[in-house]
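Multiple structures are listed underneath, in structure tokens.
Throughout, read-outs are computed from the coordinates displayed, never taken from laboratory work. Everything quoted here is computed from the prediction, not taken from an experiment. Cβ atoms are built from the backbone, for glycine too; each structure is taken alone.
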Structure I
Amino acid sequence: MSEVLIVDKDEHFMEELSNSLEEKEINTITCSSLREALDLETETLPLVIVLDARVLLIDGLKLLEKIKSHPETARIYVIVLSTQEDNDLMMKAYELGADEFFVKTRDMAALIHRVGIARKFQTKLKGLAQENYKLLKKVTALSDAAAKEKKAEAEA
């Protein structure tokens, strides 16, 4: 399973980020086009997506909107990247559901750190969701058993 999906038109940046994350034993997958990202995102649900706001002259925010509007992908942690400080772009990203907005010119180590923290958070969240599901199944089974017992008593 890929833990982090990196979508960026800048191959050098993508490779540097991917290699740095892989060194920290964080599995990554990369793609440089919106179409490729849309295909991958539905096949392999990552824990975190690092998304360039402008992927090959196409608005990367369209992908963000698609991710956050679909029930299966809405909980994926998304970090939107931009090459410059742009308050309008940042506000639009947050309105569409971005979890973070990061300017690429900042320290790469800080981005790597944020991705690592997001991955840990998402891993814990996924574990809690699985535990909740197991508990719900147990409660449902107990409830069904109690209903059957009550019905049997009523029929006797």
Structure II
Amino acid sequence: MTITQKSQGRARAIAGLIACLGLFALLSVLTNTEVGRRLDRLVFEALQPSEGSHRLIELVRDLTALGSLGMLGIATLACAGWMVVRGMGRTAGLVVAVITGGVGMSFVLKLLFSQPRPGTADGMAMVFTSSFPSSHAMGSIVTFVALAWVLVTRLRWALRKGV
């Protein structure tokens, strides 16, 4: 890879980061307006259970659990343990730090925005925090991107070594 290609890759990464931050800023402004609250309420009401939707509700609840802090913690610790066994202790520490920092940032942002939830479906879930930003979404993104980074890095190394 040439220096020019590396520079172009970095420029794309920076542009992507700026675009993501811009989108987050737009969403954060929108959530604190009447339009955002109405949209939140509309989506919430559209997703309420109806006759015969119990199987779908069960499926969505199970899929949602995959983004819970408990499941993300299990995935993180399992992968970090594998990395330590494979002699990648520093990488394991970095991954755990990145994931812990990302999840921590989610909770700090929740405190800053304090966006109330539009309501809760009775008996579906225990809710402990405000609605924005989503801990499930942010935690999942941080966790799975960090783990994918390790996987891609490891695969590149294996391909170079011919393993």
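Details
- For 20 (relative contact order in percent (Cα under 8 Å, 6 or more apart), calculated) the corresponding structure among I, II: I
- Among candidates I, II, the computation of distance in nm of label points 7 Å out along Cα→Cβ at positions 6 and 54 that gave 6.1 used structure II.
- At a computed -26000 (helix-only ellipticity at 222 nm (-39500 (n - 2.57) for each DSSP H run of 4 or more, over all residues; to 500)), which of I, II: II
- Structure (I, II) behind the derived value 40, 17, 14 of semi-axes √(5λ) of the Cα gyration tensor in Å: I
- Taking FRET efficiency 1/(1 + (r/R0)^6) of positions 14 and 70 (r between Cβ atoms, R0 = 30 Å, to 0.05) as the criterion, the largest value within structures I, II is that of I.
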